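Pasting the structures in now, so scroll down.
What follows is calculated from the coordinates using simple rules that are stated; it is not laboratory data. Since the structure is predicted, the reported quantities are computational estimates derived from the model, not experimental observations. Cβ atoms are built from the backbone, for glycine too; each structure is taken alone.
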Structure P
Amino acid sequence: MSTVHRWRAFAVLAVAFFMTTVDLTIVNVALPTIGQALHFSETNLQWVVTAYGLTFGGFLLLGGRAADLLGRRRILMLGLAVFTASSLGAALASSDAFLIAMRGVQGLGAAIVLPAALSIVMNMFDEGAERNKALGLWGAIGATGGTLGLLFGGLLTRYAGWEYIFYLNVPVGIAVLLLAPRVVPESKLVGVRRQFDPFGAVTVTGGLMLLVYALSKAPQAGWTATSTLGLLGGAAAALVAFVVIESRVEAPLMPLRIFGSRTLAGANVAGLLMGAGFFGFIFIGTLYMQQVLGYSALQTGAAWVVASSFSMILSAPVQKLVTRFSAGPVLMVGMAMVGGGIVWSTIVPVQAHYWVNLAAPWILVGAGTAFAFIPISIAGLQGVTEHEAGLASGLLNTSQQLGGAIGVAIASTVSATQIKSLTAQGKAGDVALTGGFHWAFWVCGLIALAAVPTTAVLVRRSTATAVPEPTTEPVAARVPVLDAA
């Protein structure tokens, strides 16, 4: 493929990726409006968000391996079709149950699209400066998609109606579906028998979905509640069973040897900590702006966009730094910036002004995401054989998704506990809320900062070696064929 064709294909894939990341947050600011329109109960409203995250996080590994085995462009288009059709269904929803169901199907479509798209990007660009440039842009899109979703959600809800949050995906999805066969190359494995691991697929998907569900419900039900402990126990049992199965079957869904790369393992650990710290911060920061400062949904989205714009601005210089110095040192700087910015936010007052009190720490976090997400994306695929690119990308995104669920759950619990304590002490409502959010910021910041020493230990400064191949695998299995059509 020529350079022009590669970047044209990258643009199409980036649009598909952007859609899935925006939909993680675009409904958040529209929840009150949706709740009124479809007569949601208070307990069911959260499922508009949770249903998407549940299937998204649960099916990422399966989607990534399916892309490796069945053809990445083919699986990409299947995921896009599912995502686009379910978006139309969500826009047309006339009941709470139907909207929740469509959001779950949307998450499934996103879980199919994302690892397929990222593995195609990896296979189009050779490891080194050109791939770093592509993955740098990819990381910047990921870092800004969620925050732009808050802005788009506010704009569309206010000026068009909540349905257009979902209608927006339909023409974009159709356009990508029409363009993909023309500009995106297919990658196939030749000379290898397609063997599936149904027991591995069931255990890992079930385990991940139980884990995400348990983490989402824990702040309301309580961490020591029987239901929470039962769900966490079920998730742990399923994931342990998955590891046992993968160590014994002939054609595992996730060959455990992939963790033989210290760089890949380090990138996934950093991705987990980054997701927990950053997405927990976004969640609590949004509550602080709306519940304490009285910001509207539109003002909240605009505030986050100001901060996240620095991620896009810095994406090009960051990928050059990774090419020159490797992912590890850049990632350490990024996580220090993200963690430091979040900890800085622990001093925001009850009566705050955005440009005086919030802008500096918010922008530091936004800039830090470029220094963190981009090297995580690069390190998570470094040294991975091309025929396992879908698996590696699915694993990386699963780490970040699980991290986000864990971070939001912990931050919610910490803030709620402290708010209750301060209220019992007679503190005013805004003071109690701010105090609770301060504690949550501390926790999110320390989680992010924990990635700094982790990165130093796990992510090598030198170029990572390839993940070791089993000696019994046919040579032809290691040679993917790229078709332009």
Structure Q
Amino acid sequence: MTAAAFSPTAAPPDPRRWLALALLCVASFMVILDASIVLVAVPSIERDLDFSAGGVQWVPSAYALTFGGLLLLGGRTADLLGRRRVFMAGVGLFALASLLCGLAWSGDVLVLARALQGLAAAVMAPTALSIVMTTFEEGPERNKALGIWGANGGLGGTAGALIGGPVTDGLGWQWIFFLNVPVSLLLVALSPFLLHESLANKARRSFDLAGALTVTAALALLVYAVIQAPGSSGGQTAGLVAGAAALVGLFVLIERRSVAPLVPLRIFRSQALVGGNLVTLAFGMGAFGLNFVLTQYAQQVLGYSAVQFGLASSVLAASAIVGSFAGQTLVTRIGLRPVAIAALLLAGLGCTLLSLVSVDSGYFGVIFWGLLIFGPGLGAGTVAGSIAALAGVAEHDAGVASGVQTASFQIGGAFGIAILSGVAAAHSAGTTPEALTPAYRLAFGVCWAFVAVGLLAAVFLLGSRRVARPVPVPS
């Protein structure tokens, strides 16, 4: 029996903690789902609001920019002002922004509402994950909670086409936003009963405004550069990336001199945290990039409708859930490194199978088997990356560590889409199925570059054999 068991101050686990996890998973599901579900509705939105072909891209991009750019700010705000109250404020803002999206009477209004929705998501996502971290004690129980969290994330990330197609065709594109409103209001109503309030050390509640502005600008500029890269000149993209790099350098300088930094640089002394975030980045690139290319192949080559593609991709969501639960169990038993490596190799094998698609390959000929193998790798790998990135992080840094981890996946997704769409566009010989298919095959094969990034991180940075109680990061 451990010493903690004899401690008179040791409190029993909160009996409501699993209900709290369910509430937080619903919020996370909405946030992740709204990053992808809108893609199915873009053609309808473009027609109804008279968008130009170039202008309509801002409907998904405005969400991605504010979500990815403000994640760290959202996580640190929760640490300083109270995680439950910030979470509730974020969910309330998400409901308001979703309502405005559905009521949008012009393209400009919809883009602004999507940006506001992304801001709310940037508050909700890291805050929800930091509440999970402070609700479950580090060890097997937290690993189980993160396994459920990872499965939920995998489901949200792959359910956009499955849900968005029927909703758009049956009710109209406005309802992909309206459905968020009653769910968000229910979450706000239940939060005071299921979630405990927690915050960082009150002695250091000053707000690092300079750090917040520079890192937000850097991330937003980097996301913008990646999103715009396929249609921009090399010089313009290089200039945007250079600007983002300069802002990152300025941010590091500010954080080193700040008394209460937005992102304590000491957290990056943990090899597990850095490695976990690189693994998460790799899976973000692979998951978003592969889904984007697969959507194009299914619709432009095989002639699938949005609903048909959603049904076809459901095997990815189901297998990712299985992989998430298996991953959290295996991480506890055999350690982070072997699980991460095996997951990455599974994902790479799935991409290899998808690179064999042809103009007339049937669903069960290639796609089903590729997704069936890629899914468990995605599920187990994201769980391993999450556990590594958050293990040993002090409670007062829970929000910012969660923000970094979530940002890694979102920024990775933006990179993956930009890179693979650029590869496909550059190697397409025309717009016929015969001309497009070789380009899509090449794009699937390029996913191995993402796998390589993750493998290097797993081999050299995830060195602990077992996940028990990692040594805390020095302060």
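A few remarks follow.
- Among P, Q, structure where distance in nm of label points 7 Å out along Cα→Cβ at positions 381 and 405 as derived comes to 2.4: P
- Comparison of P, Q - label where FRET efficiency 1/(1 + (r/R0)^6) of positions 85 and 253 (r between Cβ atoms, R0 = 35 Å, to 0.05) is highest: P
- Comparison of P, Q by FRET efficiency 1/(1 + (r/R0)^6) of positions 341 and 357 (r between Cβ atoms, R0 = 30 Å, to 0.05) - largest value held by: P
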